[in-house]
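Just below sit the structures, each encoded as structure tokens.
Each reported figure results from applying straightforward, stated rules to the coordinates on display, with no laboratory input. Everything numeric here is computed off the predicted structure, so don't read it as measured data. Cβ atoms are built from the backbone, for glycine too; each structure is taken alone.
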Structure 1
Amino acid sequence: MLEVKGIETSYGTSQVLFGMSFSVKEGEVVSLMGRNGMGKTTTIRSLMGMVPTHGGSITFEGREVQSLKDYQIAKLGLGLVPEGRQIFPNLTVRENLIATADNRTGTDNPWEVDHIVDMFPNLGNRMNNMGNQLSGGEQQMLAVGRALMTNPKLLILDEATEGLAPLIREEIWKCLEGLKERGQSILVIDKNVDALTRIGDRHYIVERGQIVWEGNSAELSSNEEVQHRYLGV
């Protein structure tokens, strides 16, 4: 579904990505892990056309997309839950959900507001509240729901549970488990190794703008040396 080969990205004269390569197959849950500042968010921004690449290729469903605008890439079926949530603060919960809603993939059973409420009941009680009146956890639920309302072929989450209370984190992970059961393809960035190895199929570790390790959940769980070397604080 998604194939990234040797992409290089810079901010001005500062290069951040040095030949990033990874892939996501249809129906997979794939993670990007690594310490802060290693290039994970820049990778996502490169995928979404938010920053230009100057090397390598990004292919989505057989089409190279690195030359497209960000909105064109989104229309192909990539849905982003960005770092920091970035919901619309002056729109209600309902307005946030429907503002960018579109059955871009032409699915027979598209996501609707009622489906989001079934997944996140807390939002059902907050439909008329403004985005800036929500707790951090509710904002993250709303950000996930907003992305799902675009009916993405690939759902991308940047720092899925960062800064959230433990109970809210678990609710997000249960949501992702449910989406996996539905066959949703997911690319997720997070630091929770236990949760990622529970729901993920394959994992990539990023160090200084390139992939330094890849493997499945069993391989990562059993490799304490890799966890300590690249993920430990």
Structure 2
Amino acid sequence: MWRALVSEWSPVVSAVTMLDHVFTDAISALRDAFEAAFLERQAFEEHFQVDVLLGDLTWETSYGLPGEGQPPRVVAHITFDWPTWSQTAYRRWYVDEELETPPAIEIEIVLRVQRLAAQPQPSSLFAAVPEHSPPIGQDRLERAGLTIEIAHPDPSGANVGDDDEFAVEITYAGLYELAEETLADGTSKLLDDHLGALGGWIASTLVRLGDVPLVFRPAETEI
């Protein structure tokens, strides 16, 4: 699948979020929620993409706790997808003022614990995070599972002798269905109310994951 990269740089992404569209309004609302929760945006980890074949829009960003160093021990990767069917429903409402099927944003949040010096027990990490996110409108994100990643150093490379390094990813996924009053730009604060809860929830969940007694490798660069 070919993808056209619209932006990889924050100034351009900021300009994109100035567009009069409910999807970019949602992006702005979530970024405000992260700032209010004192989360730290990861440099060069924000992308706005369009699928030139299917027409889907995707926004990706990453946030972590302040003072974690690079790479951070715990980080959240967030993906918003605006599928073609949502754009069709939104356009029908915008042009014809008819809302048969509410448009929705597909949300995925991946909580990543990295720089691990030993493979963790999944049970200790599952115990630190909830099964669902707080309510986002009428819905919640559901915990989809846990993945353990093992990085083996190349025995013929410059890092020969280094130990394996581990990382864990816990994924949450779901739909945020947009109410009709949310579609009218500037007339409702529902986006701020619904998405605002995600900022504090992600921050507190990252803190709980960071407090799990695990052995971490030192950061490559300290903050």
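To which of 1, 2 does the computed value 27, 21, 17 (semi-axes √(5λ) of the Cα gyration tensor in Å) belong?
The structure behind it is 1.
Can you tell which of 1, 2 yields 0.75 when FRET efficiency 1/(1 + (r/R0)^6) of positions 27 and 115 (r between Cβ atoms, R0 = 35 Å, to 0.05) is derived from it? Considering all the candidates, the number was obtained from 2. When distance in nm of label points 7 Å out along Cα→Cβ at positions 43 and 195 is computed across structures 1, 2, the figure 2.6 traces back to 2. Between structures 1, 2, the greatest calculated value of Cα Rg over 2.2 N^0.38 Å, for residues 75-130 alone is seen in 2. Which of 1, 2 yields 28 for relative contact order in percent (Cα under 8 Å, 6 or more apart), as computed? It was calculated from structure 1.
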